[in-house]
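Several structures are given next for inspection.
Read-outs throughout are calculated quantities, based only on the coordinates presented, and are distinct from any laboratory measurement. Just so it is clear, the model here is predicted, and its values are computed rather than measured. Cβ atoms are built from the backbone, for glycine too; each structure is taken alone.
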Structure 1
Amino acid sequence: MARIVKIERKIKDRNNIHSIVPAIYCVFEKDGNKFFQIDTYGNRDRDNSEQPDQMIQFDKETAEELINLIKKEMSIS
């Protein structure tokens with residue numbers, strides 16, 4: 001589980017395309033703050049494929065930063 005509070009760009013020498021897995025998202029409020037959470041699930045061959053592998057949370061500011069980065073890096077208007 002991770003709550004992202006800072007996103008930095010890094011140029012990597014080696015990159016791979018990962019396997020396709022299902023994901024869900026939810027939005028919730030805690031202590032007056034709103035969060036966006038993405039849960040990813042492993043492939044169906046795993047022992048417990050219904051248990052999330054990763055849960056990544058973004059607060060409002062970091063979600064806005066991620067949206068702007070995706071728009072910029074993927075050339076989306």
Structure 2
Amino acid sequence: MEGWTKIKGAAEYAGMSPRTIYNWLKNGLTHSRLGTGTILIQYSDIDKYLEKFTCQENEVDRVVNQVLRDFNS
């Protein structure tokens with residue numbers, strides 16, 4: 001998807017709440033703030049932000065296995 005969106009649209013696009021999007025902005029999600037205070041975010045910047053949290057499948061397996069070990073202890 002191309003173009004810009006406001007907070008609500010960004011939340012819907014990412015499947016998150018608007019509150020989460022505000023947290024992402026504080027944590028480095030690139031955005032523009034108009035003179036009116038309106039925040040605009042490019043869809044591509046949401047994708048780039050989320051890609052920073054991509055993990056390898058074996059990393060997921062490691063975490064799940066550790067949780068299961070801790071749970072069964």
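Consider the structures 1, 2: one of them gives -6000 for helix-only ellipticity at 222 nm (-39500 (n - 2.57) for each DSSP H run of 4 or more, over all residues; to 500) as calculated from the coordinates. Say which. The value was obtained from structure 1. Which structure, out of 1, 2, was P(r) over Cα pairs in 5 Å bins from 0, in percent derived from, given a value of 3, 14, 21, 18, 11, 11, 9, 6, 4, 2, 1, 0? Label of the source structure: 2.
Look at mean count of other Cβ atoms within 10 Å over residues 7-14 for each of 1, 2: the largest one is in 2.
When distance in nm of label points 7 Å out along Cα→Cβ at positions 15 and 55 is computed for each of 1, 2, which one produces 1.6? Derived from 2, not from the others.
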